[in-house]
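A.B. asks: The structures come next, written out as structure tokens.
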Structure I
Amino acid sequence: MTNFDNQLYQFKNRLITEVKIPEQNVDRVASIISEEIRKNKSTLLSKMEEVTPIKIETRLEELSSFQEMMDTLNNMVPRPEIVRSQVITQNYICFVYLKDTLFDVLKQNAENGSTLKKCTKFLLNNPVRAFRNSIAHGNWKYKDDFSGLEFWAYKGSPTDDEQMTKFQVSQDELNFWQTLSRCVGYTSYLTLGEK
């Protein structure tokens, strides 16, 4: 888990202020999540089987293939159409693919106050929740200067009189959301798939 710990540590200030991870734990967030999952592994596996017929190994294979694709494209000379394809794919994987079948289950079954609960709660609440909905429903676009994205979503469940709210996310903030999502996803599936 050291690799995931290191990836997340570059966002230590955001982990402390936005996710509410205690400062003494920000250098080992993925390791702590892995330990917390091991303590509740049989329950989590059972709950995951209730929400999806897709096996952990298959989910992990998809994440690995996604990462190989990203690594391959990142080693190419950047072209706008490649970068845009990466943005779409990465946002789908991080915020749509992992939501119902992993993050929801983890959040519902994590111990209150745990690192796992804090991370999944952050990934499932606004503004990340609104971003996920905008990705799923095609309500997003690049900012005019390409420094981030603009997106529109309902703040809660849509009602007849509610209008969508406009949000913005900077590239730095989006990088944090994506890194947290990927690290929680990989850490969880790797730990759950351990024999």
Structure II
Amino acid sequence: MGALSSDFTGCSILIYDPGGKLHGTTVVTSYDRVMLHVNVEELPPDLKIGSSYRLLILSSPTPCEYQGRVVKEGSRVYIAMFQGQEKESRESVRYKVNFRAVVENLITDGKAYPMHTPLEVELLNISKSGVRFLAPVNSFLNGQRFQMRMKIGGGDKLLIADVVNHVDKDTLLSEYGCQFLIGSEKVI
């Protein structure tokens, strides 16, 4: 659970119930490493005090996944994180999303090359290890690396990923499965 030592302040957070239903997105306003809890900009109104939720925090360099419980102490309400998910990437929980993102740069040899026209894509699901999205057929090749910008929960998040597979859905759209870049490769 090394990610618990990161500072999640300013990161977007997606809050799901145990069944995978998205309850809302917001931004972490503060993170207490000692008490292991986060305060958020706006708690989704349908969250229940004492109930457990799955949290996907869009931290750098990759998202982090945790279990959490909504806690109320006096007038203060926060999310206590009590268990991180440490799994192999193929076992990572995939969270359904319905967001747009923009692929701005292709990356080759550690250098970012801006796309002539940034490509807007429709995110289908996201996990701590990757993302799946819809884009026009032949937009990407397997092994191609890119930088994607997402605006989720009021936050702006840049992610770098490699295309690992794609499936043509019809003559216009393909579904692309991508793995987040976790290493220390620097993009210039």
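Readers should treat all values here as calculations from the given coordinates under stated rules, not as data from a laboratory. Remember, predicted model here, so these are calculated numbers, not experimental data. Cβ atoms are built from the backbone, for glycine too; each structure is taken alone.
A.B. asks: Given a computed value of 4.1 for distance in nm of label points 7 Å out along Cα→Cβ at positions 26 and 106, which structure among I, II does it belong to?
C.D. replies: Details: I: 2.0; II: 4.1.
Computed on structure II.
A.B. asks: Computing FRET efficiency 1/(1 + (r/R0)^6) of positions 58 and 74 (r between Cβ atoms, R0 = 25 Å, to 0.05) gives 0.50 for which of I, II?
C.D. replies: Value 0.50 for FRET efficiency 1/(1 + (r/R0)^6) of positions 58 and 74 (r between Cβ atoms, R0 = 25 Å, to 0.05) corresponds to I out of I, II.
A.B. asks: As an exercise: helix-only ellipticity at 222 nm (-39500 (n - 2.57) for each DSSP H run of 4 or more, over all residues; to 500), calculated from one structure in I, II, equals 0. Which structure is it? Don't jump to the answer; show the numbers that get you there.
C.D. replies: Numbers: I: -18000; II: 0.
Here the read-out was taken from II.
A.B. asks: Using distance in nm of label points 7 Å out along Cα→Cβ at positions 42 and 122, single out the structure from I, II with the greatest value.
C.D. replies: Details: I: 3.2; II: 2.5.
When distance in nm of label points 7 Å out along Cα→Cβ at positions 42 and 122 is computed for each of I, II, structure I gives the biggest number.
A.B. asks: Which one of I, II has mean count of other Cβ atoms within 10 Å over residues 10-17, as calculated from the coordinates, equal to 21.0? Provide the component values of the computation, followed by the final result.
C.D. replies: Numbers: I: 15.8; II: 21.0.
Answer for the origin of the read-out: II.
A.B. asks: Next question. Work out which structure the value 28 belongs to, where relative contact order in percent (Cα under 8 Å, 6 or more apart) was derived from one of I, II. Mind dumping the intermediate values first?
C.D. replies: Working: I: 28; II: 18.
Derived from the structure labelled I.
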